[in-house]
Structure I
Amino acid sequence: MARNIAVILLILSLFSGSKAVFSQESSSSEEVKVIARSWERTKERIFAVGNVEVRYKDIRLFADRVEINPDTKDAYAEGNVVIHTPDEVMSADKVFFNLDSSKGELKKVFGMIQPNIYYEAESIDKKNENLYSFQKAWITSCTQPTPRWNFSCSRANFKKDDYMEMWNAVFSIKKIPIFYLPYLRYPLNKERATGFLMPQAGYSGAKGFIFGESFYWAIARNMDATFNVDYYSARGLGGGLEYRYLFSEGTGGNLNAYYFIFKKDPLGQTPANASIFRFKHNQSLPGNFNLVADVDYQSSFDFLREFDNNFMRAIISNRSSQVYLSRAWADFNLNVRASQFETYFPQAGIENSIITRYLPQISLSSFKVKLFSPLYFSLSSSFNRWQWGWKTAYQAKTQTRSQSLIFSPSLTLPFTSIPWLTLNSTVATNFTYYWQSFAPNSKRVVDEPLFNKNYSLNFELVGPVFFRLFRGADSTPKLKHIIEPSLSYRYDSPVTSPDRVITAYFFVRNHQLSYNLTNRFLIKQNNMPREVFTLGVGQVFYLSPEDSPMQVYKFEGKIPKFSDITSYLRFYPTTKYSADFSASFNPYYKTFSSIRLGGNLGNPADSLFLRVNWYKSINPWYPMSWWNRQQIDCYAGVKIPALSIEAQAEVDFNIQERKMLYSAFSFVYDYQCLEFKADLRIFYFREKPETQFRISFGLGNIGKTTDFLGGIGF
């Protein structure tokens, strides 16, 4: 078809070059000019034959024969008809056309309309200069000599620089039909446009044939919505909504909602329908208050595990709902929060959730205010009304409940006179009032108030700091090595009846010494120091282990006094390459309780990138604990611009149990004006391992339908 356009343009150039030899002009109209081999004039019409060219404003009409009314500007043309305007070329067998209104009817038409819309049609009814109606049309925006793809349809409407809508559209690659759509709206501008996205199809051994379709609604410049439908032939039908909005003064957010209707299973039973609701909102309120809402809720953890294709979201089952209200003054900060967090444990023998609620949690604190040099005053206070327990305890109404009021003023004395030494000393008085308490010598909650007061001391020493400069051949500094030791001491004085204080786990009183050693290596880049290597190691020594977090552990009948030795290493030679290592070593069992190693080569926007993460964690105090983990995950991608190919892969392997958890592969091929994408995902962790394959297309200005329950990366 593009060859036909080239032939048309060649004909136009021949016409414009030969009119001096073959043309005769009518002088009957000052506006319409007719050039032809021969013509004659009647009372109302001009009849022209042979290489006819009609000129009117910016319109050029070429044909073998033309009949035109110079007064009404109505024209009838037949035989190799070509209509040429600044942004359009049309060729037809016959044309009924008005030069003024641009209205008309064309038979057996093919042509091009900006921006790069090529078409053929049995007939075209041109409603006005910008609106067309096609019958039995063939349409593409692919500019290749042989178009890679096209739509054929029974009828279509075209609005210049806006949209093309088609009925009974059949999408074909080359001459192979791929899918049928009863209706399709194709946007013609680069701005956001309302319409259906290209569908997604696939197959899953567990869910059957998969089909997904989305409708995008460009509501306004500051908001849009996407409606999604997912069909699984073996499981049921789901529908989703994603709504995004942004208003003045930072108010904005997004909402995601999804509902799934299950079919009967092979046993004739119908599972309960499932829903997902996710909402984030940020809003500025009068009086300099700010409101933040964050909700992540699903009606069924099992549904999320079996249907959510985001691997990390599917294997970690959480629900959360929280609302913040905050305001900052010159010296004070107020926060009010209502929240609920739920974590589900599907491990054998548990099958339960831990739920934590704060209704409400209020804090009022002040920033450090200088009383006199160098003494500073600060204040923190809070009111907490909370509940905690397993879901079964909530159902039995036996969850742990408490509410407390805390008031804690403090004085801080910083010392920074020596450049290589920093010391911060803080003393605070803590007043805590509990509305409930444990009954003496039991864990039964009673409505007996409890008032505690104590004081806290905190000393933080950083230094002495040592450094050494390494210079190049020209004596300019190239590398700086900094050795930074630190030591901190925290002491909380004892409180009255600590065994009666209600906590979710156990009461902790700080009396400890923390020590750390950090090595930093900095290079000079763009006249600024940049840290490229960091190595740190640290440990905590508990002076009162029976009140510390170690109180629940025993080694040879005694409570340990030392925490694990923690260390970390970070290496960032450039912004695109990095390596991270961290480890915790248990000095009693002389084993690593956790090790993590991560490497990063490039980023997903580069031609080649690779991310690797390996971690291992064990609880040496309870060696058979189901908390023990050892896992490795890899995420990689490659782009080959010369071949228009992009590929990505992700693999997650459980080393502890020696089994695969998840693998995914994505392949994208940009076929000139057609983008083809194929995904293969294998979910080993599901109750019934599932292999899922999906394909989708991107066509010019039409985006692809994405998986509402999609995975990360691709």
Structure II
Amino acid sequence: MISENPACVQKISADTGVPLAKVTATLALLEEGNTFPFIARYRKEITGNLDEVKIRHIDEKRVYFRELLERKEVVLRSIDEQKKLTAELRGKIEKCFEKNELEDIYLPFKPRRKTKASVAIEKGLELLATFIYAQDPVAQKEVDVIAADFVKPDKGVASVEEAIEGALHIIAEWVSENAIFRKYSRELMLHEGIVSSHVWKGKEETKTKYDMYYSFKEPVATIPSHRMLAIRRGSEEEVLAFSIETDNEKVLDYLKREIIKDVQSPFAPYLEKAIKDGYTRLLNPSIQTEIRILLKKRADEEAIEVFHQNLENLLLSPPAGPITVIGIDPGLRTGCKVAAVEGTGKLLEHLTIYPAAPKNDFEGASKSLINLIVKYKVAAIGIGNGTGSREVETFTKKMLKEREIKGVFSVMVNESGASVYSASDIAREEFPALDITVRGAISIARRLQDPLAELVKIEPKSIGVGQYQHDVDQKRLKECLAKTVESCVNRVGVNLNTASYALLRYIAGINDTIARKIVAYREGNGAFMSRTQLLEIPGFGTKTFQQSAGFLRVRGGMNPLDNTAVHPESYDVVEKMASFLGLEVAGLLENKKIIQATNFDRFVDERTGIYTINDIKEELLRPGRDPREKFVAPAFNEEIREINHLAEGMILEGVVTNVTRFGAFVDIGVHQDGLIHISELSDRYIKSPAEAVKVGEVVKVKVISVDVPMKRISLSRKTFFSSAAENKGEKPNHEPVSKV
């Protein structure tokens, strides 16, 4: 248990910036098996109101130190078995809190393949190496004289020169494995090293997407993730080669100062040779590899964080709500698949229409859609933004206008990942008899109703809101995105009587198996009337109930609190409040006048703290509130449907589809997203595009350049973002690419 290791707890506190007491309490909750959403929402008194981000950070450190302690045991056991574990060495290992430092300490004792040094040791030259390295000023004999004693042809040492060469190989390895020397070299490369890339010989004149990296340099300390990942990808595609440049002379001078006691001594020339060999052949390549791995890991973490932010914003996109929607998956030659879906997500009817070329059946398509609109009282039409989407959008708006259909709006829906869902096991389970394209139309309709409920059915990395997502650590990406989805689902809450198992499985404490059992119970016994019915499900124990109940909603059930975020463990507190005010619990809900006039501090006691009381108060004011923003449909310019319709200076409305470290991509309705570079996002200085925009946001932009052959659209949002007050005396609004 990490919570029982004072040194680790103190280190976690220092690393996370969270007070020691809060770290200790949070670690104990995590080690008891509590989930992040549950701890963040319902254990605020214990953690001191830590948010989910801090709790996850503490948990990551907990896992890191648990792995470090396990590794320490392996290292100590290995060295002890070699009979080389001294009290001093044990102390160094026990005080070590970094994995790479631990490996540096262990390196001289690690079992290894045959090396030049190990061969020299087998030839009996370690004593000669020790003599040279010790530089004993009392010794009267010259090195070559001492080396003569180690000439033993039967052991493979035929001459003095061979003896000295073998001894220097041993010293070179000592230099490369010295933990202090490795740390110095590592720190220098991290802080002063330069990432340098160049184009492969013979490809200098070839135009590729890596043009800017054909002769490129940027400091290791500041190179951003997208450039590092681009260089790595270019290297893997054999367009680029890259290395990490460092001041080799500076390191060599440092090593000489640390090792050579007297530059005038007879030992100095031999040691200089061993130091140079040890650094050039062993130490530098080893540290180079470490830094490359570290840069990859750092770039991965930054890219994954961008993906996390984008996914979170997309999942929390405003829902149109439980309205009846027609979803259209656009198609030209094969027609458009149409699906009418009611507010609960249930498929009502599906058909195919041909409003665009080559059939141009405007009348037939109009008649079919109007029949669906009237028959099912449709409130909205959602059109996937794939090929043919603008033609379909023009058709639907024209139809609604000409037929004077009121109360129905038409809107484009980002269908990224819809094809992945359509071919998935989940889609086949839901609609085994339907064609893939029909499933796509259903998904588009549902995305408009509730993006979160539909997007959880798709593997997060297939949604397409990241940068270089296929280049990063896939295991780490999957873990992070799963946590993002879990966080969003629990933040919003789930209707127990309408949620799919795909949505339920992300509720705190619930896994895939339990989620399926909930749906099966609902189908066999009818709608849930209370949260406590969950305990009737086989395998749904009290711990699962404790973790999940507060995030599950029962609308129209026996207890009105079941449709709120108030946890069942606090129902008695609300009942006490209602009794004190002379009301039933139902009479207290949304009774703003009484709630705002009541001093809720009076209900604080040893079991229920002020954080919980304040949360209960907020929930009573707005029971079952949805934290997502109000739905707003973007209005594309109906005359702009293709990239060649664009012209510099045009002002358009669009939807942010992706945010990266260098800018944001916006769908302006021409089948090719435009880029707002970070320098065009705001009139004020911003470090990250995420400070200015988020995925799913409707924005106004200005077209600043169009390259039709290359399908590149450059946009600006400056005019529409910052107020005049923000623009006074600000420094440039982007950090230029550093070229050293």
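Miscellaneous remarks
- Taking distance in nm of label points 7 Å out along Cα→Cβ at positions 304 and 336 as the criterion, the top-ranked structure out of I, II is II, with the highest value.
- Given -1500 for helix-only ellipticity at 222 nm (-39500 (n - 2.57) for each DSSP H run of 4 or more, over all residues; to 500), calculated: source structure among I, II: I
- Of the structures I, II, the one that 4.5 was derived from, the read-out being distance in nm of label points 7 Å out along Cα→Cβ at positions 64 and 320: II
- If Rg and Dmax of the Cα atoms in Å, for residues 552-695 alone is computed and equals 24.2, 69, the structure in I, II: II
- Ranked by FRET efficiency 1/(1 + (r/R0)^6) of positions 408 and 664 (r between Cβ atoms, R0 = 25 Å, to 0.05), structures I, II are topped by II, which has the highest value.
- Structure (I, II) behind the derived value 17.2 of mean count of other Cβ atoms within 10 Å over residues 48-55: II
- With Cα extents along the principal axes in Å, for residues 264-535 alone derived as 82, 52, 46, matching label from I, II: I
- Value 33.0, 110, calculated as Rg and Dmax of the Cα atoms in Å, assigned to which of I, II: II
- With relative contact order in percent (Cα under 8 Å, 6 or more apart) derived as 6, matching label from I, II: I
No lab work stands behind these numbers, since they all come straight from the coordinates. None of the values given here were measured: they were computed from a predicted structure. Cβ atoms are built from the backbone, for glycine too; each structure is taken alone.
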